[in-house]
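Participant: These notes open a run of structures that come right after.
Just so you know, all these numbers are worked out from the coordinates, no wet-lab data involved. Just so it is clear, the structure is predicted and the values come from calculations on it, not from any experiment. Cβ atoms are built from the backbone, for glycine too; each structure is taken alone.
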Structure P
Amino acid sequence: MDCLKPKAGNSLVRIFHAAPEAPAVDVYIDGKPFIRNISYKQFSKYVNVPENIETITLYVAGDDTQPVLEQDLDFQAGKIFTMAITGNLDNLSVEPLEESIDQMPSRDNTIVRFVHLSPNLQDIDILNQGEVIVSDLEFREFSDYMPFPFGDFRFIVQDEETKKNVAGISATLNAERIYSLYIIGEPQSLEVIQSVDGNTYACRGYYY
């Protein structure tokens, strides 16, 4: 695919619907439609959005009479974001998750981070082969990007306080890719959505 580069004065933005209780929504930015009828677990495409936008508004899909969320936004140009719709119906929020262009893909490794978007799950640790690789990750937080040998993995999600295993994450991670693993859903039925981040394809020079 072509490399991704924000236009001058813009950032590249996509929407990810990660709120398990919320219906499909229409997303407006500064009063203009951005994407319609995005459902739980769906992503939109990356779109250029000017840096001076002020408000993001969510409506139940097909009904723009009463917003379910209206939130101020503030982000800089020249970046790549996933804007995640998160929370329960009584505390919805849109979280800007930056996909840093400074993070380079690698021919020798895969790059991955973990994003905690399960609204009713406590703080978590992430384990790989019995070793804690992410500690005390709170709701709406994400870990640093980390390199791993490419291949198949089985990560464990553990309650940070009780040390009880709450989920397993099976993932096939390829070289030359940068991933986010989104932990979503209710504690009794957690799911993990694996997504290639836009910074994988950011326009940049030759990388190693």
Structure Q
Amino acid sequence: MLGTWSPSPTCMRVCTSPPLATSVSHTPVLTSYTVGQMITYSCPHALKVVGPTTNHCLATGIWSGLSPICAVCGPPPSVTNAIFTPNTASYAAGTTITYACANGFTLVGNAQASCQTSNTWLPTTQPTCSTTVCPQVPSVTGGIFTPDVVTTPNVAVGGSATYTCNSGFTLQGSATINCVAGPMWSFPQGPTVCNPGCTTPPPITVGTGTVTAGTTFPVG
């Protein structure tokens, strides 16, 4: 009489590794999963799970759904003459960054942007940094101005610069100019000019005259 096995072996359908999107993990982690067994998805660093958080092994040996994704944005768009904080390699959905312009610039537009679950940044239009300083003070032949462009290269709106003519030159026009909205320079008394003067006049052959030594005479 032949013996028999008890119980008789059976073959059960199982599911293999579940579908996984980039950065997504799951529990439990097994080599195979029985029909009806459930796994739970999660994302690292508190990133938001976008999509179903669970999946089930079906009787057909396939999983009931696809993998969710981890909502994450790359760095936000850069803005010329601005920085943004926080500054990291990636951002979870819902994270808000704030732009700040460099000294001498004013931010125009929305200072903040937010990472969306679609892995994009909103708003899509970035702010700009508008200059609030006047261009370099116009130079004048025969004169200097303060503040000096080497020590103070940028004069902000509301500031001013003052011209002084060299010895032997006479100032005509605006001694002080103002940095106004635009930004641009305003010349209240007209363009600044340092006119060269005349030195001691030549001697006369007939008559006499009085000249102070070292005197310089303005034109006219």
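Participant: If relative contact order in percent (Cα under 8 Å, 6 or more apart) is calculated from each of P, Q, which structure is the one that comes out at 11?
Facilitator: Working: P: 20; Q: 11.
Value 11 for relative contact order in percent (Cα under 8 Å, 6 or more apart) corresponds to Q out of P, Q.
Participant: Comparing distance in nm of label points 7 Å out along Cα→Cβ at positions 158 and 174 across P, Q, which is largest? Intermediate values should be presented prior to the final figure.
Facilitator: Values: P: 3.2; Q: 1.9.
Of structures P, Q, the maximum of distance in nm of label points 7 Å out along Cα→Cβ at positions 158 and 174 occurs in P.
Participant: I have 0.05 for FRET efficiency 1/(1 + (r/R0)^6) of positions 30 and 134 (r between Cβ atoms, R0 = 41 Å, to 0.05), calculated from one of the structures P, Q. Which structure is it?
Facilitator: The value was obtained from structure Q.
Participant: Among P, Q, considering only Kirkwood radius over Cα pairs in Å, which has the greatest calculated value?
Facilitator: Working: P: 17.8; Q: 25.4.
Answer by largest value of Kirkwood radius over Cα pairs in Å: Q.
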